[in-house]
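Next up: some structures, all given as structure tokens.
Only the coordinates and a few stated rules stand behind these numbers; no lab work does. In this text the structure is predicted, and so the values were computed from the model without any measurement. Cβ atoms are built from the backbone, for glycine too; each structure is taken alone.
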Structure 1
């Protein structure tokens with residue numbers, strides 16, 4: 001039998017994975033997503049190539065791991081807060097973005113590219129979908145509401161990071177909640193869940 005791989009919770013593993021993610025952010029900012037290789041990533045993180053492949057298959061998996069960790073952190077934060085309002089993740093994510101401006105500008109900035117922005121959009125869409133699953137039955141109406149609200153939040157997140165004068169996370173969250181409220185109200189109208197969105201044509 002081969003040697004047992006170290007647990008993901010092992011201190012050395014956390015340090016290696018953290019170094020790779022920090023290097024990933026720095027390289028996205030400097031070169032854009034398509035401007036660096038796994039070898040560049042390993043050199044920047046001071047991690048051997050063979051060690052890299054123990055943990056990840058490619059740089060996209062490093063990126064996916066970063067977003068998975070962010071999702072877990074936001075869900076845990078929401079659970080601790082006991083918040084029951086719809087789309088309650090928004091303030092935590094906006095605050096996290098404000099606290100980690102450099103990282104989030106790598107995720108949504110001009111040099112991030114479709115792959116990185118796609119992962120960020122997927123995370124937001126998953127968070128919105130989890131919330132609306134508690135409010136609306138499955139179907140086109142829920143799916144359309146998820147797409148609409150996730151897209152709106154993603155754009156507002158970008159705006160909040162670039163706004164002049166700067167906007168705070170509570171201010172951006174209050175605006176998002178205010179703008180999203182009518183959409184949620186319409187989506188939850190009595191009888192709306194059983195109506196095909198195209199049936200009024």
Structure 2
């Protein structure tokens with residue numbers, strides 16, 4: 001029975017992941033896509049979708065969790081390559097812009113994911129937070145900036161860059177450049 005239960009749980013996790021990934025792809029193309037369309041595209045029954053996500057809002061909240069997970073994966077890779085606080089911030093920006101483009105449809109639903117996003121700024125083992133704390137000890141960070149302020153600034157400026165990109169005020173390369181330059185100017189010591 002135990003092996004059967006584990007197999008069912010693994011199946012349920014695969015179904016859930018399939019629904020979330022399909023929803024990201026489908027809603028990225030058509031933000032008005034229905035749960036039925038998502039179920040059909042993910043090859044999972046509608047009742048299975050509703051079992052995992054009783055409402056559309058539940059599915060959207062799960063996608064904000066995916067944003068945080070993918071951001072953490074991206075930042076781990078960037079931190080491994082960074083040689084200084086400035087280098088870290090410049091390397092982060094393309095990944096942040098790419099994530100913003102992948103999940104652009106979620107911007108309209110930001111209120112649903114705000115708690116998830118706020119919680120992600122307070123994780124003590126966040127790779128960027130840890131790297132910047134080490135950078136502070138090396139004197140690379142402007143004096144007087146708290147870790148929380150830096151995390152909020154990075155998130156807010158990334159959102160501003162994506163807003164300008166979505167509104168057509170800049171292109172992807174411009175958003176990356178402006179974000180990098182602004183983060184470096186705001187956070188890195190002179």
(request) Could you figure out which one of 1, 2 the value -23000 for helix-only ellipticity at 222 nm (-39500 (n - 2.57) for each DSSP H run of 4 or more, over all residues; to 500) was computed from? (result) 1
(request) Using the calculated result 15.4 for mean count of other Cβ atoms within 10 Å over residues 28-35, pick out the matching structure from 1, 2. (result) 1
(request) Determine which structure produced the value 0.60 for FRET efficiency 1/(1 + (r/R0)^6) of positions 60 and 164 (r between Cβ atoms, R0 = 25 Å, to 0.05), calculated from the coordinates; the candidates are 1, 2. (result) 2
(message) On distance in nm of label points 7 Å out along Cα→Cβ at positions 12 and 132, which of the structures labelled 1, 2 is highest?
(response) 1
(message) As an exercise: distance in nm of label points 7 Å out along Cα→Cβ at positions 36 and 84, calculated from one structure in 1, 2, equals 4.6. Which structure is it?
(response) 1
